Structure P
Amino acid sequence: MTDTNFTPRVFSGIKPSGGLQLGNYLGAIKRFVGMQGQMETVYCVVDMHAITVWQDPAELANATREVAAGYLAAGLDPSKSILFNQSQVAAHAELGWIFNCVARVGWMNRMTQFKDKAGSNVEKQSLGLYAYPALMAADILLYHATHVPVGEDQKQHVELTRDIAKKFNHDYKVDFFPKTTPVIDGPATRVMNLRDGTKKMSKSGESDMERINMTDDADKIAKKFKKAKTDPEPLPETVDGLADRPEARNLVEIYASLNDATPADVINEYAGAQWGRFKPALADLAVAKLAPISTEMARYMDDPAEIDRILGDGAGRARAIAEPILRKTYDIVGMLRS
């Protein structure tokens, strides 16, 4: 093997299913925007992943545009970052098949997210839902991405990506795919439910009051935070005091992330404060930070042709990176092209 220098490049994506919520923003989009200018950034709406479970076609197209609108409204600059939807770059599926043949069944059987999503109905799940971690590895390695910002619950998939890259390089005696590094940092990388701090905030939760939708207006945002579940104790004197208080910890971490601070900074300011003081302050901060994004998202959604133009332009730029890497992969594997 020879040493290969890889261009520092970020890749990450969001699945268009069910609408964006605060967890997508704080755990992903806000971090994506913050990485612009630090290195080359490639961001994707992973619509091929969405169809691992049934999607209404019209709703999928709308949801794809909504995720793109969320990226743009939050400050992603399509002149600084590449933004596209996955299905416009066929190389994702092509490399995904090669990685299906590299990955081992035992590796897939260890993927906890499939077990969580499939539940007791494993036999009724699509093959795509089982195999999608190999497509996720292709998403990343198709761009020779060196860094992937992810939440803690996605770390296992980046580790699988590293395993696939390592096995491919070993099997074909090359140093072609990089060992991608997961980037997990900052508060609120995993935003929890506003009604139950032990559960992740979800787009599919039973009550709308348990999540902040990125399309919520200022009144809804304020109301949801003011009614968020808490415990009877005031905020502690130190961050350690949040350890066994999931709802309190969640609200402190959300405040810290929205304010570009640390949980310790928040505790220093609000130590001993009652919830009657803290929750209105959090609501005001959230309205100031999030309401302009929801307004801008609505503006983009009123102009779907502009969203499509941006995604199409991004897909062309993505293909310019991806297709040479795919061609070289084919050469390494021994695929004949006349």
Structure Q
Amino acid sequence: MSSIAKRKIAQATGRPPVYDRAALKLTDADRARLEAEGRKAHWRFKLSGDRKEWNDLVRGPQSIDTASLSDPVLIREDGAFLYTLPSVVDDIDFKITHIVRGEDHVTNSGVQIEIFEALGGAAPAFGHFPLLVGADGAALSKRIGSLGVGELAAEGYEPMALLSHLAKIGTSDPVEARLTLAQLAEEFSFDKIGRAPARFDPEELKRVNAAVLHQLDYAVVKERLAALGADKGPDFWNAVRANLVLLPDVKEWAAIIDGPIEPVVPDAAFAAAAAEVLPTGAYDAQTWQAFVNAVKEKTGAKGKALFMPLRQALTGREHGPEMAALFPLIGEARARKRLNGEAA
């Protein structure tokens, strides 16, 4: 009877579809016949059938009846080792103390504990995390495409943002940005990990990434800004970093500083009046407020009616970094052209 047929019969009768160790009953003649047919043997580990227990670091007391499991294949027909045996050998050799992984490997732990014992090694402590799901509880792999580290890095996500997010989701801690692994390690505790599936929300990851960027000093990002063609010095970085979600977003603000951009001038008369009182010479951190006061005095505008048209004309945007920091970077020449409705 084929293994597929045996499996179906076991499932139909409510029994686990466990390998029945039929190969142990093969005679020498059976083996010779199979070899003549070109069949090659693979090697399994014979489980004891005992119940294996451990205190899981996440799930608490766990128990696996190895009689309900198939003897795992250790070596393929072509002589290649499967993961099961080499992983245990490595863990013993490297004196691994903890194995922490997804809860879909709980059953494997019973098998591996037996292999540890067979090899004379001490089984490490096991911890099995709930699996990640999407923000709405659906499986990640079917919803978000690739979440590989390489792809996330290419999109501009910071390593510490991803680490912070993964370290905190599914725990009792708030999901907040951390700048060092040391801080994440200090705050980590298995006791904080919940049993419900952890929800991986890309929008939350963006929020954490933005929080990381907002704390980075210019010296840390200088080379990466240069690679993006957006290294305009520490004043520029300090002006725009609070408005970034991903580092590549900085290119938009570099383009606004350098120009040319199409200014948004909803009221040409207001913009012309502003141009008449535009300060001349070098600009600094106090220039913007002096300019705003002069425009207010000349036009009588105040509040949003004062600030919004100036921002639109000078940056082409309705929102963005503090104008007091951007204004010196834009400079007199570009500011004058933009207030006059010219691309600059």
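Read the figures in this text as sums done on the coordinates, not as results from a lab. Here the structure is a predicted model, which is why all the values come from computation and not from measurement. Cβ atoms are built from the backbone, for glycine too; each structure is taken alone.
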Structures P, Q compared on distance in nm of label points 7 Å out along Cα→Cβ at positions 208 and 296: the greatest is Q
From P, Q, which structure was FRET efficiency 1/(1 + (r/R0)^6) of positions 64 and 312 (r between Cβ atoms, R0 = 35 Å, to 0.05) = 0.00 calculated on?
Q
Using mean count of other Cβ atoms within 10 Å over residues 24-31 as the calculated read-out, with 9.8 as its value, let me know the right label among P, Q.
Q
Identify the structure, out of P, Q, from whose coordinates relative contact order in percent (Cα under 8 Å, 6 or more apart) was calculated to give 12.
Q
To test your reading of the models, identify which of P, Q gives 41, 40, 34 for Cα extents along the principal axes in Å, for residues 32-191 alone when calculated.
P
From the coordinates of one of P, Q, P(r) over Cα pairs in 10 Å bins from 0, in percent came out at 5, 17, 18, 17, 13, 10, 8, 7, 4, 1, 0; that one is structure Q
Which of the displayed structures (P, Q) returns the greatest value of Cα Rg over 2.2 N^0.38 Å, for residues 56-103 alone on calculation?
P
If volume of the Cα convex hull per residue in Å³, for residues 184-279 alone is calculated for P, Q, the one returning 183 is structure Q
Thinking of P, Q, which structure, once helix-only ellipticity at 222 nm (-39500 (n - 2.57) for each DSSP H run of 4 or more, over all residues; to 500) is computed, gives back -16000?
P
